[in-house]
Structure P
């Protein structure tokens with residue numbers, strides 16, 4: 001898919017646009033990139049991507065207060081609880097004290113799963129019984145964060161079906177309850193890199209329900225094209241902050257635009 005800088009003749013723009021769409025960028029963004037390249041023949045495809053993506057954008061986690069509260073949201077099956085564990089490991093490994101709130105109380109195995117991740121990551125877990133009020137557990141996790149002087153509190157939420165208004169209302173409630181004690185610093189949406197354009201619809205609904213400050217893209221270790229994350233960032237202004245590239249606890253890295261674009265255009 002690569003186009004050499006300065007080469008504008010004999011370019012099959014329809015073919016390039018088609019390949020971009022197949023990388024899950026969607027028609028709108030693919031057309032935008034092609035138009036940028038047409039206007040500036042000295043810009044390579046990779047440079048065009050980076051220009052639109054914002055190579056200098058701040059992608060660091062927000063650190064406005066202590067503890068910094070991060071709400072992790074997303075639909076079923078995207079690797080959300082796994083991401084919570086990996087993020088906890090990353091934060092602990094970089095010198096932070098972390099609390100995990102196990103607020104997914106409706107999936108029987110969820111608390112056990114996040115408990116294992118918490119132990120392996122060296123984080124403190126706050127949990128409750130199956131079916132307990134998720135907002136209450138989130139509030140208790142924040143309280144524990146204040147008690148032990150944690151740097152971050154990560155709240156693992158249920159894998160909410162974005163078509164279910166009641167569940168989205170509950171997610172909004174979790175945020176409201178937390179903010180009775182302290183602001184929510186981040187709301188990170190976990191997106192499966194293989195999800196395609198449906199991921200954009202998911203992101204918009206989550207954004208309406210609880211607001212989004214960033215995106216984590218998972219499952220980029222296989223055939224995932226990952227273009228949907230780029231589309232979400234452009235549409236909603238929520239920057240990609242981390243990418244998951246494997247199953248191991250260390251397989252979550254801060255997002256690097258140049259490496260991401262290079263992988264995307266070579267797919």
Structure Q
């Protein structure tokens with residue numbers, strides 16, 4: 001799945017523009033998250049250090065796979081995983097994200113944010129040619145050394161829990177094509193209202209955990225795709241169960 005020369009140029013231009021303007025728009029995002037919405041996260045410095053360490057230890061492409069509850073999960077995660085300065089000196093650590101096109105394409109400011117925020121728009125049930133172009137772009141940025149973030153469930157969880165029964169095989173498709181890829185499983189949940197919502201509550205305090213895994217499968221074709229996807233989902237489900245077990249111990 002190769003990307004055309006014109007699409008490569010567009011992707012490189014998007015990355016360059018995003019990098020050049022990052023010093024201006026990232027502080028604004030951070031200001032909104034910290035001071036307007038007052039979001040917080042446990043052990044922020046430790047989590048950022050761990051993120052750099054885990055991504056740096058991978059000897060191949062890195063996919064971030066996380067649970068999905070709100071429309072701005074990607075923005076919150078990116079702000080939590082590194083500082084503005086940290087991204088500026090190593091821009092490959094800022095993940096490419098895959099927003100659903102219909103969620104932002106109707107408003108100019110959201111289109112600008114997605115462009116500057118290293119986003120690859122995707123369409124659910126898109127025609128094969130459109131889907132193929134999106135996947136080719138994902139493969140291109142991963143092979144260039146950038147991190148890519150994907151929600152393996154394929155949708156926001158309506159129950160507030162990782163859906164380990166009805167989930168997408170998108171991550172499995174990518175892993176099938178990238179046998180050396182590692183998956184950074186990231187579990188994030190608001191402690192005040194960690195449920196399905198368009199936006200987290202103001203003043204939300206987030207729990208964050210991550211672990212690097214190397215999914216493998218000896219199966220072939222779609223069975224391999226399904227197996228790889230299932231391994232990622234099960235890891236996130238286990239991380240969720242650990243969160244709730246520890247929450248009971250903490251009396252939350």
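Just so you know, all these numbers are worked out from the coordinates, no wet-lab data involved. This one's a predicted model, so the numbers in the text were calculated from it and none came from an experiment. Cβ atoms are built from the backbone, for glycine too; each structure is taken alone.
Miscellaneous remarks
- Structure with the greatest value (metric distance in nm of label points 7 Å out along Cα→Cβ at positions 34 and 106, set P, Q): P
- Taking relative contact order in percent (Cα under 8 Å, 6 or more apart) as the criterion, the top-ranked structure out of P, Q is Q, with the highest value.
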